[in-house]
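Trainee: The next part holds the structures, each set out as structure tokens.
No lab work stands behind these numbers, since they all come straight from the coordinates. Here the structure is a predicted model, which is why all the values come from computation and not from measurement. Cβ atoms are built from the backbone, for glycine too; each structure is taken alone.
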Structure P
Amino acid sequence: MQCASCKEKKCRFGQNCTQLTFEQVEAVYTEKDKQIILAAAKGEGELLTRLEESVKFCQAMGCENIGVAFCMGLADEAKYIVQYFQKYFTVHSVCCKVCGVGKQQFNPEHYKNKKADVMCNPTIQAQILNDAATEINFTVGLCVGHDMIFGLHSKAPVSTLAVKDRVLANNPLGAIYSGFSRKRLGLVD
């Protein structure tokens, strides 16, 4: 499949570009998957911020207990996100530097003569939220790779509220929206 290059995108109108039948498609969806898809559909088409859409989604899923795993670089943003979520749910939040483990403890040879640096700990972030029995977890600014590890270890479904982009004020699509950046990256229209 090369959907990103497709000019027509007729699938939006019901065209099936694959050889899969509806029965084959339906067979890959668990009951939980179907519940998530139907809950997500309730917010589609409405003019909502991602934060508002996330609340509506969690309500449609019947959630009461949610988690927020955040990067210290977005701690202020996480504070407001948690404050908003707390209007509707019990919220557990955990920062990336939880446990305060130094990078040198994992790789003493590499950090032998370097200043101590605390590593991010996405596996423990997930474990803490698992222990809190969160029903859905949200990530806020976890690094590339750390977000993957968090997702692998989270027992609850994971959605992303914000991603970190140190250059573009946490707006990675800025590189796509800017003609200058597209040109610099060698992208063509």
Structure Q
Amino acid sequence: MHKEKQHIAIFASGGGSNARKIIEYFKNSETIAVRLVVSNKKDAGVLDIAQLHGIETLVVHRTDFAGDDQFLLELSTRNIDYIVLAGFLLLVPAYLVSAFPQRIFNIHPALLPKHGGKGMYGHFVHEAVKAAGDTESGMTIHWVDEHYDEGTILFQARCTLAPEDTPEDIARKVLELEHRYYAEVIEKTITEMA
């Protein structure tokens, strides 16, 4: 039997600006619902955003996340179809990638394969882009596999950088692209797969 809606769990570690955009985007969707917000930090701002929108939350500790049965059960009881990483800083363990093949989205604040890999997140990425003297940056939406930032690329958007742009300027330009495209690409991809 086909479920009416596809259910998303958003995983985030921080303030949750991307999570907020995704929650708002799908608020009145007839096909996709944000069902759960998972964080590895009990004081993450994203948990407040979820509660504000009446979405269930779950705080996972690194050790629980590394083990599989209990966490998979949590996702299964909520009928989660897709996982969306929105600034989630733990590496997704192999058991989760296996349980959700080509069903875990990630967004990276650079044009992969450049400036990706372990330790490359947030301001570290923008500082690397600046240090490399890149004339453009952007964001990449990709499937998650067992390695940081190596899964199949689904979408990229670019922005031009000026020589005087600081890492903070780059971050602002990239975040604008993330907010504009992430939810839209998630919707398009899920719709095409349904």
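Trainee: When distance in nm of label points 7 Å out along Cα→Cβ at positions 12 and 36 is compared over structures P, Q, which one is greatest?
Mentor: The maximum falls on structure P.
Trainee: Oh, and also: Given 9.6 as the derived value for mean count of other Cβ atoms within 10 Å over residues 20-27, which of the supplied structures P, Q does it correspond to?
Mentor: Traced to structure P.
Trainee: Between structures P, Q, where is distance in nm of label points 7 Å out along Cα→Cβ at positions 156 and 180 highest?
Mentor: P
Trainee: Sticking with this structure for a sec: Please state which of the structures P, Q yields -0.90, -1.22, -1.31 when log10 I(q)/I(0) by the Debye sum over Cα atoms at q = 0.13, 0.17, 0.19 Å⁻¹ is computed from it.
Mentor: Structure of origin is P.
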